[in-house]
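J.: Following are the structures in question.
Each value in this text was obtained by applying a stated rule to the coordinates, not by laboratory testing. Quick caveat: nothing in here was measured; it's all calculated off a predicted structure. Cβ atoms are built from the backbone, for glycine too; each structure is taken alone.
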Structure I
Amino acid sequence: MRTFQAFTGFSSLALFNEAPMNVFCNQLFTTVLNVVTEKTISDKLVLDGEVALLLQDYPTTVSKVLFSTASKSIFQLILTSASCLSISGFERKGNSIIMIVGDRVVEVRLVNAPMNLIPYGGLFLNKKSDILNENN
């Protein structure tokens with residue numbers, strides 16, 4: 001498995017069509033990596049929701065970019081560091097941090113249960129079947 005590159009990983013994968021969104025995700029991961037080890041974050045802050053479904057060849061539209069973590073320390077770190085990221089808006093709603101990046105909504109949510117992960121280009125995605133079951 002390839003190691004995710006914190007500073008350029010999203011840009012290298014060209015995960016999003018918009019370069020600023022890839023740069024924001026690079027910044028998000030780098031902010032966390034400044035405190036925790038890469039091994040810790042790669043399977044602790046994962047792509048979820050509609051983006052993860054698309055990357056697993058499930059047709060859907062993307063209304064927001066969702067990251068999930070079961071780590072309270074990573075969630076808290078992102079919460080306290082959000083103002084340092086390239087965002088135009090920020091709000092906490094319970095176990096979710098909502099950020100506005102350009103014309104996109106990015107959500108980081110704290111989950112209570114471990115996720116079933118699949119690797120994708122050095123990142124991890126929440127498993128398609130789990131996302132679909134959660135949405136039903």
Structure II
Amino acid sequence: MTNKRIYIYAAAMIAAIALTIMISNAWTDRKIAAIEKRAEQQSAAAEAADQRANEAEKKAASFEEKINYLEAQAAETERYRRTQNEDLKKISADTDAARRNVERVRRTRPNAANAPTVTDTCRELARAGYGCE
């Protein structure tokens with residue numbers, strides 16, 4: 001009977017070890033499946049994030065292109081504005097000089113003794129920058 005008990009205990013021990021191994025394998029397989037599932041989800045999320053990043057980079061490149069274009073337009077407008085400003089200053093200076101010359105000529109009142117002739121008037125206008133024709 002003693003041998004029989006030893007065999008029963010050995011069989012029970014072997015069954016317990018086998019059951020433990022089977023439970024351990026099942027638990028490990030379940031953990032591995034969960035990890036693989038999470039890895040697939042993470043991979044899909046990474047691909048989606050990568051696609052969004054690519055789209056954002058394309059938009060950024062488009063915006064950068066627009067910014068460069070608008071900066072070039074602004075620079076061209078600034079150059080045109082400066083040119084126009086210089087032209088206006090020159091025109092203003094010319095107009096002021098003409099007004100001063102007209103005032104100077106108006107203040108010069110001829111008297112009968114020294115009344116200017118047409119030649120004198122043309123010479124005066126030529127000196128002011130306006131010739132006679």
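J.: Consider the structures I, II: one of them gives 0.00 for FRET efficiency 1/(1 + (r/R0)^6) of positions 47 and 103 (r between Cβ atoms, R0 = 41 Å, to 0.05) as calculated from the coordinates. Say which.
T.: Label of the source structure: II.
J.: A value of 0.95 was computed for FRET efficiency 1/(1 + (r/R0)^6) of positions 23 and 119 (r between Cβ atoms, R0 = 41 Å, to 0.05); which of I, II is the source structure?
T.: The read-out was computed on structure I.
J.: Of structures I, II, which gives -33000 when helix-only ellipticity at 222 nm (-39500 (n - 2.57) for each DSSP H run of 4 or more, over all residues; to 500) is computed from the coordinates?
T.: Derived from the structure labelled II.
J.: Comparing structures I, II by distance in nm of label points 7 Å out along Cα→Cβ at positions 55 and 71, which one has the largest value?
T.: II
J.: Compare volume of the Cα convex hull per residue in Å³ across structures I, II and report the one with the greatest value.
T.: II
J.: Computing semi-axes √(5λ) of the Cα gyration tensor in Å, for residues 15-78 alone gives 22, 14, 10 for which of I, II?
T.: I
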